[in-house]
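These are the structures in question, set out in turn.
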Structure I
Amino acid sequence: MISEEEMQIWHMWKSSYTNIFGRVVKDMFEQTGLSEGDFGILDRLDLYGKGKLRQQELADSMDWTKSRLSHHLTRMEKRGLVLREPLETERGVQVITTSAGKSALNNARPVVSVAIREHFLELLTEQDIDSITNLAERAKAKS
């Protein structure tokens, strides 16, 4: 069992993360029309695949099920942000960022950067940064 104080710390941690993340996503959506999922997909396509990735690799990088990703990509295709094509040399589907998707990503990145700075980074002291870094490294090593 954990103590009442430890449970309060846990709830504060979750609440802070949810609050900060929600504000970043809200700012991004209000200013660009992109959802958190849209941005995540476009960003990963750019960072990991230079604009294109196998659908399964994209699902793995997002930690999404194939079904969830497929439904989201269908909505993004209808908006002209991505397209899907069968792979020529093997089974599977490749997801490709369109020019509209690339433009949307390029417009969203500065908005997201400003929101992260405003809602998170400006609140941190050097000691906070060290503590968060140490915690993240320990959590990663344990997983």
Structure II
Amino acid sequence: MELKTIIFIAVAWIIYNIYRSRKAAATPMEAHGKVTNIDNEVIFKALISSGPTVIDFYATWCGPCRAVGPQVGKLSEKYDKVRFIQIDVDKMGGAARQFSVTAMPTFVVMNGGAEVERVVGGDIRKLDAAIQKVSP
């Protein structure tokens, strides 16, 4: 084989793998339980202003976020009086900055518009304990 042919095949293979990885990362997270995915700042502010709320800050490319998604869905069904919302930090960077989110997943437990507790990482036991503090 000629060197040009080998280089062309290598470049094509690299481009294909980059395309495939970006396409997989752009796939939105599957909804679980009673968790609502929010992509509008106005709706987000309205939802967090009253009542007990759990905000799940995630990214589509975050492996731990995908891993804990079904468990968060189960919590949303267990605590039916608590509102569960998901925020994609890549789509709603303003909300992520407002809450100083620096790692994913980050869960912010709120009540009446005020932050009660924050759980950084996928520790479901900590999240469950935090939700119990605001659950009526």
Structure III
Amino acid sequence: MAQKVRVDEEMEAYPTESVDLRCQFIDGGGKTKLTQVSWIWEPIDGQRDNIAVYHPIYGESFPNPEFKNRVSFLHNSLQNPSIRISDLKMADAGRYTCEYATYPTGNEQGTTTLIMLGESRLLLCLLKIGWLIVIGMFVIHVKS
């Protein structure tokens, strides 16, 4: 069976930036009824939690206080419930699952892994020992 929920497999972002997590339902036969969609966040070292829910009648809901005023839907549409997360933090890294409640097949989902990047700094070292001069370059990744 073909994947019905299209998402990006992996996204990378830096702290304080925004990231768009895309999600789209693909229904070749057009027989699937979409009820609602949820975005579920699973941090690297934690448990799954709903961060955004969209229902065509009841509207949007953002139940997780960690994402309060930082997550929004890009489109008010069940077919394309992509979200934007703003003011990213290192702790936002993890798996984001776009999960549809559908009829008659039940839940369909796709998962994007968000990788948070730290700053990179180039360090140049010069060491002189007698007549020997050693030059080294290092890339250091700094977590914010």
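What follows draws every value from the coordinates through simple rules; no lab data is involved. Computed from a predicted model, the values in this text were never measured in an experiment.
With Cα extents along the principal axes in Å derived from the coordinates and found to be 55, 34, 23, which of I, II, III does the value describe?
I
When helix-only ellipticity at 222 nm (-39500 (n - 2.57) for each DSSP H run of 4 or more, over all residues; to 500) is calculated, the result is 0; to which of the structures I, II, III does this value belong?
III
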